[in-house]
Structure P
Amino acid sequence: MKKIQVYALGSPNGIKIPIALEEMGLPYDIHTVDILKGEQFSTDFLKINPNGKIPAVIDPNGPSGKAISIMESGAILLYLAEKSGKLLPQDTAKRHEAIQWLFFQAANVGPMFGAFGHFHLYAKEQCDHPYPKARFEKETKRLLRILDEKIQGQDYLIGNEFGIVDISLFPWVMWLDIFYKASSQLELSSYKNVSAWVTRCKERPATKKGFDVYGFNDVGR
């Protein structure tokens, strides 16, 4: 079987795909797309993802044996879960619960956490108005509270089974601390359930292998 080709970078969205593939036991090759050099806008990459964002994958063994390219991390995770039969509940109700939280990440956590990180860390010199940072800090805390309540009394987001929903979300929480350096400002330690959940996720063998792909073997430890 030809390997799945992964085009990504060591980012909260990019790291999800090797973690999922390690969990599923699917062979893959990594192709680093350097967004700082604008490689995501190259002609070759835009053929894979017209939106010019990472991650994206090409599966040479797609439906009906034909190659298929997939963009958007949530869509990629869902595709891989269906292909492997792993990390997505078989029970119909649980499956739909998982899918809605996958959308929750894509529509809320990714954009809001990313915007917070941008104004907190990267745009200090370009934006001296307090509103953007305060706005996205408030929203980030609100989303963390939702996650903290969701995980109450269970190991993972969908009951006690680790799945693509956890993979879609926990790297974003880690980034708030280890890359955005906002642990104190956001009072991350006060979200006890989230903190315990992130620890469970990052200590999984497949997570460690996925992080090692980008040289993050000691990240968050």
Structure Q
Amino acid sequence: MLHDALSHPSPTPFVTHYSPVGRIELSGVTFANWVTKTANLFDDLGGDPDEPLALGLLETDPGHWVTMVWCVAAWFAGAEVVPGVPDDASFAVVGPSDPRRGTTTVACSLHPLGRGFDVEPDDATDYVEVLAQPDVALPGRPDDVAPAFPGVTFADLRRVPGRADRRLFVEPGGSWADLREMLVAPLLGGGSSVVTHGMGDDAVAQISIDERIAWAEDVPPSTV
């Protein structure tokens, strides 16, 4: 399901991220490239698809494009994504100011252009190493009943109705409802998401005009 979506990515914008440091836009092609590279990094660092991937980024930076890439890369590999970093985390992914660590940890600078840290992070691999990974990865083969997210199976992922429209998400959280509409639905349907973080009301209103989109709250949510 994800393999099919990533095998035929769109050259049009898939995710556009606004924050006080600027605007970043990733086409479907670019997003798919980041996902396959990240899935390869996960494998190279010993990530086990049978163990949950502890995504601290879903708590600290849920709307960031890097967070979205890690979600899809984990699912592509066949692993469950769990928000936060529990004490017994086997593989964790955290942001620049997050001190939490797993047995294996990847720290992400969240630099707008994907650059690494100026100083190597403690007890963690700098996510910038993903740039050396190949652009092609083999997808995992999880059972339909295997968990993809707390309370969500891989079969549930496949049943999400795709959407082809362009929607605005303001300060989204890291819940399944947010990920379903902001990430999974457009990935499966060829749609697009514009995400804002740390922007004032006037700035968000202007973004909605500039991007010619309606707020996600104006669209009835999926029931899946």
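Figure out for me which of the structures P, Q the number 0.99 belongs to, where Cα Rg over 2.2 N^0.38 Å, for residues 24-111 alone was derived from the coordinates. Corresponding structure: Q.
When FRET efficiency 1/(1 + (r/R0)^6) of positions 80 and 136 (r between Cβ atoms, R0 = 25 Å, to 0.05) is computed for each of P, Q, which one produces 0.60? Comparing all candidates, it corresponds to Q.
Each of structures P, Q was scored by mean count of other Cβ atoms within 10 Å over residues 72-79; the highest score is held by Q. If Rg and Dmax of the Cα atoms in Å, for residues 160-207 alone comes out at 10.9, 31 when worked out from the coordinates, which of P, Q was used? Derived from P, not from the others.
Matching task: 0.85 is the computed value of FRET efficiency 1/(1 + (r/R0)^6) of positions 120 and 200 (r between Cβ atoms, R0 = 35 Å, to 0.05). Pick the structure from P, Q. All intermediate terms of the calculation are to be shown ahead of the outcome.
Numbers: P: 0.85; Q: 0.50.
Clearly, the read-out refers to P.
Hey, helix-only ellipticity at 222 nm (-39500 (n - 2.57) for each DSSP H run of 4 or more, over all residues; to 500) derived from one of P, Q reads -14500; which structure?
Details: P: -14500; Q: -8000.
Considering all the candidates, the number was obtained from P.
Supply the structure label, taken from P, Q, corresponding to FRET efficiency 1/(1 + (r/R0)^6) of positions 64 and 176 (r between Cβ atoms, R0 = 35 Å, to 0.05) with the calculated value 0.25. Only structure P yields this read-out.
When mean projected area of the Cα convex hull in nm², for residues 104-191 alone is worked out for each of P, Q, structure Q gives the greatest result.
Taken together, the values in this text are just the output of simple stated rules run on the coordinates, not laboratory data. The structure displayed is predicted, hence computed values, not measured ones. Cβ atoms are built from the backbone, for glycine too; each structure is taken alone.
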